[in-house]
1. Between structures I, II, where is distance in nm of label points 7 Å out along Cα→Cβ at positions 80 and 136 highest?
2. With percent of Cα pairs over 27 Å apart derived from the coordinates and found to be 41, which of I, II does the value describe?
3. Check the numbers for relative contact order in percent (Cα under 8 Å, 6 or more apart) across I, II and tell me which is largest.
4. Which structure, out of I, II, was semi-axes √(5λ) of the Cα gyration tensor in Å, for residues 128-215 alone calculated from, if the result is 29, 20, 14?
5. Using helix-only ellipticity at 222 nm (-39500 (n - 2.57) for each DSSP H run of 4 or more, over all residues; to 500) as the calculated read-out, with -2500 as its value, let me know the right label among I, II.
Structure I
Amino acid sequence: MNLRFFFLGWCLLASMAVPAKGGVPNDANQVLVAIAKDWDRDKALLWALNRTPDGWVSAFGEPIEVLLGRNGLAWGRGVEPAKAPSDRVKREGDRRTPAGVFKVGKIYGEAAQLPGGSSYPYRQIGRWDAWVDDLKNPYYNQHYVAKPGKVPPWFEKQRMRLGDAAYEFLIEVRHNADPPVPGFGSAIFFHIRRGEDRPSSGCTVMTRSNLIKVIQWLRADAKPHYVILPKAEYDRYQAAWNLPAFR
């Protein structure tokens, strides 16, 4: 079944739930919400939502179609802890997208600046930027900048890829970041998809035009968060995690 028809008829309502510890903070005024049909899907629909006095309002109207990890979803380490046994928890190299509630981090890219109309923390990457996925490295799942003349021997294998169209811009999803725990997954971003039906290794990917639209919408002072869940889990935790309500 096409995901667009699956969600047809749903509309956004104001969430009146009182949050438990964790969940979407009351001062988070931008939320990206991706909902998949179930744990094993590699596709989802993504809404960009603004908090208003009358509740959550879609910023773009129609949701964005996104691709996920080729093996679907597994619980990640974000604002909320995993709610599942170990066989459903995100692991390094499992090609699953982490599920849960996450802060949206910095944007990285090769360009000198973000697209016009953007206003968000940005790091232009170059020859000395790395993102570490080596479980034995003390900088696991962290951005690392090498100093010319003092480059560690592991650097070349961890260097951020340059000249790759899919990585033109990378919006950090702060999964397993506070603090990083080796083995529970690294380098999770929003970025440009490589093909219409080509899933990722764990990131949330979309067309270039949609990624640019998200970048231009993001505002640091709105404390944006990312919620990504299968539909059944979204319904289960909607009230306790202060998630925008759907029907």
Structure II
Amino acid sequence: MKLSGVIITFNEERNIRRCLQSLEGVCDEILVLDSFSTDQTEAICKEFGARFEQHPFEGHIQQKNEALKRAQHGWVLSLDADEALSPKLTASILDIKNSSPVKGGYTMNRLTNYCGKWIHHSGWYPDTKLRLVSKENAQWGGTNPHDKLIPDAQLPLQHLRGDLLHYSYYTKEDHFKQIAYFSEIAAKELFAKKIKSNLLKIGIKTAAQFIKSYIIKLGFLDGTAGWHIAVRSAYGTNQKYARLRKHWQDA
């Protein structure tokens, strides 16, 4: 079993080294598909012997499908630059490699670090992801910016032990910056699908997101971080539907 590790990047010098270190000894090649970074991303990738290529960014789904297409080996492990394999997950993947499967897909739990705290509730864990697949049996889909690997209908799936470690936000400013970025992308996607928004919908969606994160998904068990996540997730939902409403007003 030959395995390609695939990552898309844009100005990821803060994260990419940790991601690449976790793939050493696991992948037979590492492909980084970059969107013309202006920081040290390229230099760091080349330190690790990664195959560094560039392609204009047309959307998260489009970029990840392009990276999938360029992978040289029959199996692909796809990570984001702010993710890394835990030791237990590394061992699980090496066990799979040693068993030499012909095709299939493997899911894993993603554990997120939020401003220095690991989050075990709030709807953020286990956050199961399909990230290891036989290349010809899956493609990226979903709705930007929330991409996901979609396997063939009959592809056998198994779950791996260990966590995919996700280093999401270092500060609250990082979170608000991401909210602004993602909410605009999501609003444009909803607008393209002819989905509408109004003040009542904005209010209901905002409240529902807070209740879901803090109460239904037990965010209160994550302490102060859980409160911040619930409030900021609700704010992100508010911004998405408010921006969608603005797009319809401007149309």
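What follows draws every value from the coordinates through simple rules; no lab data is involved. Every value quoted in this text rests on a predicted model; they were computed, and no experiment measured them. Cβ atoms are built from the backbone, for glycine too; each structure is taken alone.
1. The maximum falls on structure I.
2. Corresponding structure: II.
3. With respect to relative contact order in percent (Cα under 8 Å, 6 or more apart), the highest-scoring structure among I, II is I.
4. It traces back to II.
5. Structure I accounts for this read-out.
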